[in-house]
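Readers should treat all values here as calculations from the given coordinates under stated rules, not as data from a laboratory. This one's a predicted model, so the numbers in the text were calculated from it and none came from an experiment. Cβ atoms are built from the backbone, for glycine too; each structure is taken alone.
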Structure 1
Amino acid sequence: MSKMSTPLGRDGLTRRQFAAGSAALAALAVSPARGQEKFPSKTIEVVTHAGVGGGTDITARMMMVHAPKSFGTELAVVNRVGGSGAAALAYAASKPRDGHTIMLITQTHLLTIMQGKAPVKYDEIVALARATDDPQILMVGKNSPFKTAQEMIAAGKTKPLKVGATQLGGVDHLATFGFAKKAGMQQPTVVPFRGGGDIVINAVSGNVDVGILNYAEAESQIKSGDVRALLTLAPKRLGPLPNVPSSKDLGIDANYSTVRGFITLKGVPDDRLQALEKGLIEAMKGQMYATYIETSGQSPDSVVGRAPWQSQLDAFYGEGQAALKELGLLK
């Protein structure tokens, strides 16, 4: 009697059966959503090795102007200064590999990894998008005997030139070494200075034969005529210096830039890597970022995606290791 008197639900099912079936259907509907958790689901941290107001910090913040709309969430800069990028890498390595922590790096981070001073290995670096490409330029003071790049190269084949750079074993040093080798010059004597401002001063005064600089570091001196740009170490001429030849113009395969780009660490799911790449490129196509690139003398082709950025990182890491070993700066 009890079975016969059990109330029926839809299509002749008992209420208990109907409820159980409804719960099962609900579970099936919910479980895929759990497996495909919305990304990003919280604030994305952008880790930099520069202090507030530094070049890398400014680049990160310029990208972030349009980023909230692109990602559908907020982004926050995390400044971890110290150890030539080691502190920033250590912070990123301490975070979950879920895509909510990304880094804005320069070649300095790779040099730190090469020297075994970082808590991660190079194969843990996963490229997302390049942010800036700032070609390095060979410049001389207005009283220099070198009026053209060809004259400078010819002189460098007969004797080592003194080249002002920022750091022994740094990006400038490797670019100077690589260019001289490809141009058939004797290896220059690199004279290290604290920064671009000091290099400019010593180029103008004639204390060094040549300075290796980025455009923004000597923009005012170039415009005033105190400094003469001879050669852009890139495949293309730089917009602000249309009359200055590129290394490709001279038939020299020398492409050296100060670059900044976004990476994450190995372990982030591929679908999230794709979402990060897409969001970053979209954010950097915004008008504010485009204006920043133009006014700071960067290459108009600065922003590229994962594949070309990873290739550039791989090339620098391989060439950098070989150069440092040849220079006796790496075992």
Structure 2
Amino acid sequence: MDGNLRIFAKALRMHTSHIVVTGGAGFIGSNLVRALNKAGYNRITIVDHLSNTGKWKRLRGLRFQQYVDRDDFLTQIRQNACSPIDIFFHLGAITRTTETDEAALLHYNSNYSKVLFDYAAQQSSRFIYASSAATYGDGSQGYNDQEENLHPINCYGYSKHLFDQWVRNSVTRPPQWVGLKFFNVFGPGEDHKGPMASVVYHGYNQILRDGRLRLFESHRPGIAHGEQKRDFVSVHDVVNVLMFMMNHHGVSGIANVGAGAARSFNDLGHALFAALKRPPAIEYFPMPEHLRKQYQYWTQADLTTLRGMGYRDAFTPIEQAVSDYVNFMASDGL
């Protein structure tokens, strides 16, 4: 096949590949669909559940073939009523770490995912899905993505861990299967998440409204207020990893996706004030009692597996990622 034929064949695949993005109207999902469109992929089915959160706004400007409610899509899958699917990006889930409806968490985050995974295996569709750093619990066992004996500290993390374990032990798998344990993702498109939106999003609005940033006090000896540390990662870096996995058919496994560096909430706050060109003004307040037993004081993605899969791109430093996000919000971006 000469060069022109190869280019034509690639373009044909891009326009005819049927891609399903569950959670496609959500934070990471809408950013992924935008990247897919930019790369020439438009034959996309978006699966989500719209209610009164304003998520529909994420769909504006995206090119896709159809939108299907998550429950209707599950019915279609069970009835084998879908047109052939080349790739699943399964990003849809209940993502509230404080969610108390345990049955809903297990249904949508575990059992729903199993049905899609089995279907992908039967139809030889590729399957790339979102797991979570919440599977690691309090982090006392570290953040090695090959560790299976984990102890999540909330039902959200447990529901994700259950599916990870089920995938690891499945006898029949899709031709490509990838689970990505996302750490603290922030960036454009998260404004509908309410309390679950990032500290960057809430902090930006606090500073504009009150002139100060409020952070949780530390309730652990030896850790100063605001020195709780997380692995903060830009949504643009997360989307780059998702696109990498799509473009590398032979890669399978479960891997962490974070910046690979733990940074404090104070660092994040100072980056916010610097981006806004204001002097830092941070105050601390007691953490609510119901959060204290399930609070992670330190997260940091071990990227050994991800790098072993061939992903070589650098992750955006927090100062640059925060600055870019602040500029986006200041321009009235969604």
Structure 3
Amino acid sequence: MTMPSNDKPRIVFMGTPEFAAEVLEDLAQRGMDIALVVTAADKPAGRGKQISQSAVKKKALDLNLPLAQPTNLKDEGFVSQLQSTHADLFIVVAFRMLPQVVWSIPRLGTFNLHASLLPKYRGAAPIQWALMNRDQQTGVTTFMIDQHIDTGAILGQTTVDIPQDCTGGLLHDLLLKAGKPLVFDTINQLFHGQITPVQQSNQGSSDAPKLNKENTRLDWQWSGLQIEAWVRALNPYPIAWTELVQNETVSTVKILSGHHTVDRHNLSPGTLVVDKKTMKVALGDGWFAIEEIQLPGKKPMTAAALLNGFSPSPGAYLR
């Protein structure tokens, strides 16, 4: 379905990562009148500090769409540029918190696509926190932007079942698939006055704080189910991590996949046990078998491949 050519809303799209780029492409393919794409400024990235462009910028260039990359969202020149688009709506997908001088510009307002069923998981990492908390369902929400983070009136929602053993990458894709038509339908319904925003309640609300060094670290005192959930949720980004301690050396290792088994033993949680081509970690309620791991400066590899040329020292453990 595409928007009728004689009755087409004019929009400004704002976003940064691949999730947003995919939504932008979908809107373009549906024939949406995209007056301007706004994304993050280019920045140095990686060891070589080469200039990196956002996924949304790359997509906008591929689609030959007008592009803006403001460093200051309150800059008068940028605000004037937005006003000159005469857009009916601004659409935000994984961008920055907007100042009121920006989100109040279009006549129909500004709405955001969020990867959770608001008011649950307000914040930067709703996909990962739904998995880390072992939820069975999540979804996507479109809502009007206001002066607070993820608290605006809800326009539409789509529920998504979380498959067993789901990773962050898989859930990202499932929510993206649900989010594309929801964004399009929300635009259409707002433009034709067919939608009534519903104010969010704080009842049942929860936060999905930004992922950082602290909350992505594995704690081997946790249950096996929690360890599994953290590892799956943080794959493929930013990846769960832990410290390998052997002899006098401590190194950071990343755990990309593994599974929990229930078994009795008398080892301390975190103790590393290697048996032929398997590597497992003692837990309070059994074992966590590491399937894929990444050592410092190395590429991810299976535990079996790693053990071809690597042997932890006696007494090695994870902490």
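Of the structures labelled 1, 2, 3, one was used to calculate relative contact order in percent (Cα under 8 Å, 6 or more apart), giving 23. Name it.
Only structure 1 yields this read-out.
Can you rank 1, 2, 3 by mean count of other Cβ atoms within 10 Å over residues 213-220 and just name the one with the largest value?
1
Thinking only about mean projected area of the Cα convex hull in nm², which of 1, 2, 3 has the largest value?
By mean projected area of the Cα convex hull in nm², the leading structure of 1, 2, 3 is 1.
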